[in-house]
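Structures follow.
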Structure P
Amino acid sequence: MKRILLSFGFKVSAADEATFYKVDGKDFLVIATATDDFTIVTNSCSLSTKTKAQLNQHFELVDLGDINWLLGVSVTRNFLKDKTISLGQQAYVEQILARFGLTDARPDVTPMEPGADYHFDSPGVSPTLLTPTEKTTYHEMIGSLMYCATMTRPDEVLATEVG
């Protein structure tokens, strides 16, 4: 795939070896690849059509149309009216809550008491140590939240939906 894209005049992104780009005057096209998926971003319909035709000569492509979902993030485009692209993770957050049995959890702006002492010997800290399974679950929860926090800004999305 890399050889073919380079032969079409694409360059490999310095930030990600699975991302390729091509600039033709004011037009640009970026192809992000993941296993057998291509995500194409461009400002030129003609460059997109030409590139898809070239790729179709080497790979069996299925064009799924405009993007609306990518790596757990919903993508909503409103170019005509507001010229915006919105990213959302509501489905991903709901999936996390269901996975860890927290769908009925009560939302709270500050779920922990500010300034509380959480050292091991503190009275507010349970002396019971977590089992290895509980530690693994805790790590999975934190990892899921970190992924969410680095993909979009859920704090802004939730503030907009709640407020």
Structure Q
Amino acid sequence: MQTPARKKILMIVASNGYRDEELDVPRKFFRSKGIDVAVASSSTIEARGMLGGSVKPSIALRDVRVNNYDAIIFVGGTGSSEYWNDPTAHKIVKDTLAQGKVIAAICIAPVTLALSGILKGKKATVFPSEIETIKSKGAVYSGQDVEMDSNIITADGPKSAKKFAETIVTKLQ
């Protein structure tokens, strides 16, 4: 009998100003469930969190191959706006959805999903400062702390990090 392959998740963080607990809480939860977690950023130079944390990305955004992962997550924080208009990030978002995989974002990072065009007509949530931004791109703002519409999972910020992670794991099962 063949054992099922381990699930793999890629978490994309800003090079400077990612939200520490939006990386740390889900990553710890995923690992506790036996899921492999890789971290990507715009480069492989150590990324800095808003609250003083740091992480060394194992892969640069330009080298991400969507087919290597079961889910791709954009981590929030003030720095995550670095991906809002990034063509490479938008291609990753679209390719993830096209391959039927989970695409997720937390805090202000759902703006990247909205600007890539995938939230049009989809229920989504976001940090309150960006509600109008995602709505202007066709998202149906739900007001929930965590929202799932098909393979798209969004969350509103750090207080929802654990529930966000749980929702992603449930969807992957």
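The greatest value of FRET efficiency 1/(1 + (r/R0)^6) of positions 100 and 124 (r between Cβ atoms, R0 = 25 Å, to 0.05) among structures P, Q is that of Q.
Taking mean count of other Cβ atoms within 10 Å over residues 76-83 as the measure, the highest value among P, Q is held by Q. Starting from the value -8500: which structure in P, Q was helix-only ellipticity at 222 nm (-39500 (n - 2.57) for each DSSP H run of 4 or more, over all residues; to 500) calculated from? Computing helix-only ellipticity at 222 nm (-39500 (n - 2.57) for each DSSP H run of 4 or more, over all residues; to 500) on every structure in P, Q gives -8500 only for Q. Looking at Rg/Rh (Cα atoms, Kirkwood Rh) for structures P, Q, the greatest value goes to P. A value of 21 was computed for relative contact order in percent (Cα under 8 Å, 6 or more apart); which of P, Q is the source structure? The read-out was computed on structure Q. For the set P, Q, ranking by distance in nm of label points 7 Å out along Cα→Cβ at positions 60 and 92 places P highest.
Throughout, read-outs are computed from the coordinates displayed, never taken from laboratory work. All values derive from a computational prediction rather than experimental measurement. Cβ atoms are built from the backbone, for glycine too; each structure is taken alone.
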